[in-house]
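Chemist: Pasting the structures here.
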Structure 1
Amino acid sequence: MPCRIVILFSDGQEMEVEVGDADRARFTHASAHDWLGREFEEAGCVPSNPVGKLLAADKIVTLAKSRTRAVFESNSNWVRDYFAATAAALEKPVVTINLIDHTLGY
């Protein structure tokens, strides 16, 4: 199932990406969570709630906040992996990553 991901950046600009089945299939549900967790740690991200479990939503939103819009527009390997891992971890047809409100919707 393809996934449409929309990122709303802090400056109000939006970016929309379609993650096809082939890209999404590069990750299993578990490997997507592993990738997001590793990248979260490598980026030096800090959990929004230091007490309790780190949720996929926290990893996805905080990782996106750790990068600039230019990074996402570059279509680098990291960006393609980020979108594919997000799609595989959430398994939803539409995902909205709101960096203004620090929320994730689907």
Structure 2
Amino acid sequence: MAGGPLGLLGLGMRAGSVVVGTGGVRAALQRDELALVMVANDRSSRTEEKVLRLARARGVPLVVGPSADDLGRSVGRGSVQAVGVRDAKLATGIRDQATDDGL
């Protein structure tokens, strides 16, 4: 498995700390459950409207990640445009790694 922020997402997925997909991320944001949202760099305008706007309004940190295919692969799925991280420590690690990796 790849290291860096995508590797951390994979670990978080196995630990049950990651929410996958636009609908799930949006619902978790509405319940104030997320410490971080990562979106694909090739996300749709629907994801932009439904997830990014809500995350910004809730003050949840955002990371623009790799392509939807790469993001999905990191969590064991197909193409994924958005993932949310529930665990604050994991979110900090992902944000720090994403900054270091230039995501």
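Read the figures in this text as sums done on the coordinates, not as results from a lab. All figures in this text were calculated on a predicted structure; none of them were measured in a lab. Cβ atoms are built from the backbone, for glycine too; each structure is taken alone.
Chemist: Figure out for me which of the structures 1, 2 the number 12.6, 37 belongs to, where Rg and Dmax of the Cα atoms in Å was derived from the coordinates. Spell out each step's value before the answer.
Modeler: Working: 1: 12.6, 37; 2: 11.8, 33.
Working through the options, I get structure 1.
Chemist: Kindly point out which one of 1, 2 the value 20.4 was derived from, the read-out being mean count of other Cβ atoms within 10 Å over residues 37-44.
Modeler: Numbers: 1: 13.2; 2: 20.4.
So the calculation was done on 2.
Chemist: Which of 1, 2 yields 13.0, 37 for Rg and Dmax of the Cα atoms in Å, for residues 13-60 alone, as computed? Please list the in-between numbers first.
Modeler: Working: 1: 13.0, 37; 2: 10.3, 30.
It was calculated from structure 1.
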